[in-house]
Structure P
Amino acid sequence: MATAHGSAAPKHLLSFNMNIKPHAILSDYTTFQLGGACLCLVECTTPDELIQTVKKFKEENTHFLLIGGGSNLVVSDRGLNTHLIRYVSPAPLIKRKGLDVTVTASSLLDDLALYCVDEGLEGLNFTTGIPGTVGGAVVGNAGAWGKQAGDVLKSAVILDHQGQPKTVGPEYFAFSYRHSRLKETNEIIVSVAFALTPGDPAVLARERAEILKKRSQKHPCLSTHPCAGSFFRNIEPTSKAERRQAAGWFLEQAGGKDLKAGGAYIFERHANIIIKGPNATAQDVHDLHLKMIDLVKSKFNLLLTREVRFMGKFNNILQADQEGFW
């Protein structure tokens, strides 16, 4: 994307009806409820709004980053010296054609999961209860219960670095465990098509209820315990005959539940979840995650890999990682 910074929204954005918020406080837009202000936040809810906004930023050579539901982010307390586009729809925008569903990347992932249950479509029930948007789920190849988003993706419309839309297939994403190439390219997903299979709505509904029950037993309620869910990826096996092992198991065995940093602490029911406690800062979360890495490295000689992304400047981090998604 362009690299020039500015202090206000591009002039031409004011010429059409967009929800523009100068100096938006980003703690209002992340599930961690952390983060300082950005230069300006532009809220887009539809593909047309997104494409128009990206084109305006490109025309004016204005640097920007894109966020979705903010469920996998820790934003610096110092804020971000850039503009943000927030691509989130209050209601899911979904179309069905046979066994295929096309959904905007701005739709919430769990809304899509519920739609598929009601429509008797099998293939995305594993996403039940996972926070965030469809776009974020595809970029991070979100998964659970041994399944992942890339398994059923048929195609996607993305914006290239010139802001032009193009349709790509699943091979374009080079999916791997909790990863796609878009994490490196920062291309923007506009919409996604999934290829699903027939299912019994009653069976799918029972499965959904069971998944929600299991998640509630291990995962905190975001409204009472602000967090970003599992912080680290599970540990890759040492051979093809083995299964991935939960990062939380290694953290718990190493005594990770006792770790704290400032107001940030570990969730009592899940050692791989950091909670924002009273007066916690984004820097506290960053410091605590480093303690978790060090603990598992010293105990098991294993290096934990983040699922959660940091945005902006933090102390005790390499200069090359000071800006943007990483």
Structure Q
Amino acid sequence: MIIKRNFNPIRVLGYVRNEVIFSLLVAISVLLLYRNAVSQVSLPFSVAGILGSALAIFIAFRNNSAYGRWWEARTLWGGIVNSSRVLARLIITFTDSHAHQANYQAERSEAFKQRMIYFCIAWAHALRLHLRGQQDWDVIKAFIEAADYESLLLSQNKPNFLQLLMGRKIYEGMANGTLGGFDSFQMEGQLLALANYQGSCERIKNTPLLRQYDYFTKLFLYAFMLLLPLSLIGDFSRLGMDYLMIPVSLIISFVFAILAKVGEVNEDPFENRITDVPLTALCNTIERDLLEMLGEANLPEKTLTDTGYLF
């Protein structure tokens, strides 16, 4: 996610270099043809104006839809952060509330709290890697036992497998007296919330924005950049400054290309790009908060934003 307000112009230009090169080549070709007495290349400006209006409609719809997907993804991960904190609180308070029971074992209860909260942290990291298609599973190795880790590597949906392990651990705690009463119901409610968040993230990941809007936006954009110099050359020629048609065409094409690119990069928020939802930073927040709730002092370093980006 981009935090800084100002952008590097060279890096911005790199996003639309193909469109800029295409526009430049077309503009130079039109100028050369017009100067060589091929006046038929000139078109009324209304042609580019009508096409530009249609292009603007497509770009506006696509950008609105892309931002909606990005914001939904960010909202879902905000819910994951909150539900992880609630689940950790329930684990700690429910486990500690049975200290007065005859079958209470402090060592067993502390081990249950640690393992369950470690599972929560591992689940958040696993979901991050799952959505981004990354394979760096060693990052969660420290949070689960070796046997569970080996089983995890064999599973297809690793976040879902970790939820299964958490569910088994809850009912193991119910059986041995670590938990009691209706403790499992409230914990299962938070596991359900996390499962729903995961399903919604997977829906965004696996369901692209309608491809026809992507295709026709690109088609209209290149058609517009092709016709724009033809529609400008006549007016600039009458002013005796036909050469100015080239920079004006480039500027207008650059504006439309950037607007189109904004929607393109925002429609898929889980690709580990600088424009995506900062899953790594959110997982860092979850890990720090849950370890602090567990009482651990050796917390991981907080993700910094000195570069102007959050990943």
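When relative contact order in percent (Cα under 8 Å, 6 or more apart) is calculated for each of the structures P, Q, which structure yields the highest value?
Looking at the calculated values, the largest one is Q.
Of structures P, Q, which gives -0.63, -1.20 when log10 I(q)/I(0) by the Debye sum over Cα atoms at q = 0.13, 0.21 Å⁻¹, for residues 59-186 alone is computed from the coordinates?
Q
Comparing FRET efficiency 1/(1 + (r/R0)^6) of positions 195 and 299 (r between Cβ atoms, R0 = 35 Å, to 0.05) across structures P, Q, which is largest?
The structure with the largest value is Q.
For helix-only ellipticity at 222 nm (-39500 (n - 2.57) for each DSSP H run of 4 or more, over all residues; to 500), the calculated result is -25000, so let me know which of P, Q that is.
Q
Taking percent of Cα pairs over 37 Å apart for each of P, Q, which is largest?
Q
Values quoted throughout were computed directly from the atomic coordinates according to the rules given, and no laboratory measurement underlies them. Worth saying up front: this structure is predicted, and the values here are computed from it rather than measured. Cβ atoms are built from the backbone, for glycine too; each structure is taken alone.
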